[in-house]
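In structure tokens below, several structures.
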Structure 1
């Protein structure tokens, strides 16, 4: 927090005028310093104009007040054609007309919170729901939560793949960071729906080399399907795609950017760490094990 003089202006009492600025000190020189506020360009301040200054702790992230369940509910906007059914606070979900492979997030029970009935009854409803739709039963749980422990005690076991970290970042901060990395190179996103957009980058021969999509749900912007062709990695293409999607999200009034990244995807985790995404929680998939008494092995499994 910097309090500084406003040259040429008079304060309400007739003396010098002062103004306060809250931000991050990005440079300090012999005669001036630079402060980057939450929004807008960095401000250059002459040291001679500084009246006082003090460090202040960072404001607590609003994400700390968001439960894992509330955060995961934003995934429902990714596939507006899903069939969903509430089961207490759980959500049964399946894609009735999938294109290509079945997706785990779209074809599993979001088992976060309370199902509103004894666990055994809830499990039977889950099994019946997916059996009626020729789907293998699967639960998406918060890793380490009570629901996971209870299901595993009842014979459910980890799927063994797809464990994902839910990562989020304030859009304003990410937007500034990406702009500093080259705003002139930010590709323009193409709207592909009322609340969705996509970015695709192409090589000299016209082939697509990188792509990604974004979906807006309220003030939350989901980024998904971010891919780069193996032959074009380490060229900043993933960052460029992200910049285009975030630019579009900023224009729509989004405040938070989030994504899922599988916990064994080291290159993607490193990228999102550099961009300032922090982990909110981890989700894991459970399926009936031999001890669960389920005979659902004939159903189609999601990948």
Structure 2
């Protein structure tokens, strides 16, 4: 079994330097202008594995909602094959995805707060789940999948998906909750070093109301997103350091001490900071378990 990791922060065009997924397997596509307020990025993915080879990928959480289309051999999570079309809800825990054979897929990442507009359900109903698109769009998704298979290129498939999303946008109420997204932006910009109370005060609501807004529109609690934002800030710090002093890294990132840093990495990344960095530095997808 081959193990590797995937990391993508907002500023990464394809994936972060800590990833051991081949960059050539990924391609980014431009988001249509009408969808830019709602879509963060669009990627295609193609990779063929050796016969009998299983690749297990540890995916570091970014708290986003994604629409995923599997056009090749479906990957699996916890032993269950993924549907051809599914929505991945926001999560603050690492995912383990197993792949074999010929992998081919498309992934559309939604901006925070856009799930209710484009998918028709609050983000909170999707949290921590992988939902077949059939369950959200019912009979419409079958025809969409057929149209995708009829196309001869990923660029054409992306056009079909964006046309479908733009159509749904025209028939929905195109409004993202500004208070929720503003509060999230404050957490991200502060790399998680603002308290939930401070954020609630900054956007003019109480902590309980902020919790309700996040659960509905963002899908994760303010506390969960604060932890993610702090982790992502820590990863950005590590990208600038060749020989990090872990106690200094912990304090700069807003952790109480090095033990707190290690515990958070294990909870959010599924490994210790040193293990995470070792895989990132190795740049290898040949780590045999």
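Assign the value 0.80, calculated as FRET efficiency 1/(1 + (r/R0)^6) of positions 103 and 127 (r between Cβ atoms, R0 = 25 Å, to 0.05), to the correct structure from 1, 2. Clearly, the read-out refers to 1.
Could you tell me which structure in 1, 2 was used to calculate helix-only ellipticity at 222 nm (-39500 (n - 2.57) for each DSSP H run of 4 or more, over all residues; to 500) as -11500?
Going through each structure in turn, the value belongs to 2.
The maximum of distance in nm of label points 7 Å out along Cα→Cβ at positions 63 and 151 over structures 1, 2, that is, the highest value, falls on 2.
For the set 1, 2, ranking by mean projected area of the Cα convex hull in nm² places 1 highest.
Supply the structure label, taken from 1, 2, corresponding to distance in nm of label points 7 Å out along Cα→Cβ at positions 119 and 263 with the calculated value 1.9. So the calculation was done on 1. Cα extents along the principal axes in Å, for residues 23-86 alone computed as 43, 25, 22: which structure among 1, 2? Matching structure: 2. Source structure of the calculated read-out (distance in nm of label points 7 Å out along Cα→Cβ at positions 231 and 271, 1.9) within 1, 2: 1.
Only the coordinates and a few stated rules stand behind these numbers; no lab work does. Please read all numbers here as calculations on a predicted model, not as lab measurements. Cβ atoms are built from the backbone, for glycine too; each structure is taken alone.
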